[in-house]
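Pasting the structures in now, so scroll down.
Every read-out reported here was derived from the displayed coordinates using simple, explicitly stated rules and does not represent laboratory data. None of the values given here were measured: they were computed from a predicted structure. Cβ atoms are built from the backbone, for glycine too; each structure is taken alone.
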Structure P
Amino acid sequence: MTRKEKWEQRYYNIQRHIVPELKYSQTTYEELLSEYIQADMDWLEAGCGHQILPEWRLAQEQTLVGKCRRVVGVDLDFEGIKKHRAIKETYYANLETLPFEAESFDLVTCNMVVEHLENPLTVFSQFHRVLRPGGKVIIHTPNAYGYPTIAARMIPQFARVKLAGILEGRPPEDVFPAHYRANTPRRLDEILSSAGFEKERFWCIPTACALYFSRILVSLELAYVRLTLTPTFENLRTNLLCVYTK
């Protein structure tokens, strides 16, 4: 067993005692996708990178893609889209100028992308344009009020790249500059509404802890996460997850 695996095992043992109900936010996101994805659906994955779900969920990712009539990925990460593990139809394009005709899709998804947008209203307006009436946009993004985002905004980019490699195993090319221009519950709702969308569902959700390498630090982190699970501190949860309708 590697050192990282030992840390993770210890973390899960501690988590079971402090916040047994805690889920990784990507798990919650996957469950939501499974609920909304249907056969004969045209799906646009905006900011697709080289995968939709975490590394270890390849089979589930392929199942979701296989349900749809058409799945399209768009990103400015040229190397990423060339090696996407599930989406075959990918485009190198800016989300502010999507290369599709109006009313081309039934679903747009945006997983950990909104925090990187310089002009979120322009992007959301593009989502609205390419969706058919009744189409959905599903967004999963960090909450600017969440403690990991507050910490990340205080750290220089080179240090964020290094920490992402140590804590998450992410290569440097997968760590992009973030702007957080639509990353509070109120701001995200305002911009989506301005783009013409109607809110269907909106949650502030927690995610798995980052400080799993330290027994003391992760215990404190878990205690804080447990506090945010109370309604009073809901807006301090780490992530935002929402569904809006055209």
Structure Q
Amino acid sequence: MITMKKRRNENAHTPEPTFYRTTIKEWPRSERPREKLLQVGSQALSDAELLAILIRTGVKGITAVDIAKKLIAESRTLQTLAKLSPHELQRFGLGMSKAVTLAAAFELARRLSQQGSDTLTIHGPEDVVAFMSPLLRDLRQEEFWVVLLSSSNRVIDRKRITVGLLNSSLVHPRECYADALVQRAASVIFVHNHPSGNPEPSNDDIEITKQLSDAGKILGITLHDHVIIAGSLYTSLAQRNIV
């Protein structure tokens, strides 16, 4: 009788290889985010590396860079990440301290982009968008603002008028022109955001603009434009001949 040898079961369980995971402190100095920033400058760092510096430390088996990459991967963009509150950031596994640090950094970035208004002159809607977009594009609810201008179209100030859905009952010419009268502005531009990402004006947007334009004529304050900001898009109602 011929006895055949049993074939080894190819599907038999074999131990998974074990990978040794290093911490950032064990990385070469040239690859550590903080040391890399000092050596070659912040511009050379990736988004994840910059976030990792703010996050500071990882958790067991996961580096700060890993956490940063997860944040970016799940949020898809830094702009989306910047919209999150500290409590929402905690859903990614961050502690309260790390979440607050990131939220503060994003807010500083927004404020930095808004400085220099005392020397800004408005030449068209593009200037308005550059000036106001960092403030409005990441918001989840509508805000209505007025930009006050001098006779040479230099920005004097800007003021938030309302927060919430825009309608004619909330946006009254009295409130809209109050700061312009106090600061003796020669003209104004109204700006609000559409969190939906759709820059098209609603019927309320058009009606409000016409009312404010008529009120400005009575007060002797020119309404140059009403700009709607929707993410990276915008609409100028002056360009639509509504103002």
Structure R
Amino acid sequence: MVIPLHIAIIMDGNGRWAKARGLNRSMGHQAGVETVKRITEACSRMGVNYLTLYTFSTENWNRPADEVAALMSLVLTAMEEELFMQNNVKLRIIGDLTRVPENVREAILSLQERTQVNTGMTMVIALSYSSRWEITDTVQRLAQKVKAGELAPEAITEDCISNHLATNFMPDPDLLIRTGGECRLSNYLLWQCAYTEFYFCDTFWPDFNAEDLQLAIDYYNRKERRFGKTSEQVTAQN
């Protein structure tokens, strides 16, 4: 069995999980935090190198203020140093952190720094992130370099763009999992997912477990990743 080097997840269905149980939406998000811990530990054991979690999108700022405040508070409680240290996991944050409350921003950046000594899996938290924000930010920075004479327009290649994205420290996802029954990317890693395998399931995120993760990886192993080549070319290459 081949373990994907990089798994990206859209953790969907927290609110609907809570609603189905007659609970406040915030209870669903709290239950989702426990799933994050379970899946982080499972991925670490399996040998996944990168786990990227869509935690809070730029569009999520448009949610009711009380829900946004609850989500920001949950980010703080979810970032338990013990989880990272016990599993030798390194933390990285991507997103527009200028919009994140100062206390949350300082806490997660401090934890990110403390976990850099770890040598195992890297957990990437996409916080206040959207792919269109990331690409727009990248284009603006490249345009500034061109304007300053530091970069020639013809030097802006695919690799150049990738190297200026927020995700430039890791490979593109091999497998993207979305829970909750929806089949869309929702402005998540659009550039990076050009050749990613997609796995959609109906399970709400709070109910997602190691067995569900294994089903996704089994699905990934049944796929032939051709990257534009023919099956014959892939077979000959292997």
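Could you figure out which one of P, Q, R the value 13.8 for mean count of other Cβ atoms within 10 Å over residues 28-35 was computed from? Numbers along the way, then the final one.
Numbers: P: 16.6; Q: 13.8; R: 19.5.
The structure behind it is Q.
Where does the value 23 come from, among P, Q, R, when relative contact order in percent (Cα under 8 Å, 6 or more apart) is the thing being computed? Walk me through the numbers on the way to the answer.
Values: P: 23; Q: 13; R: 28.
This value belongs to structure P.
Using Rg and Dmax of the Cα atoms in Å as the calculated read-out, with 18.6, 59 as its value, let me know the right label among P, Q, R.
Among P, Q, R, the structure yielding 18.6, 59 for Rg and Dmax of the Cα atoms in Å is R.
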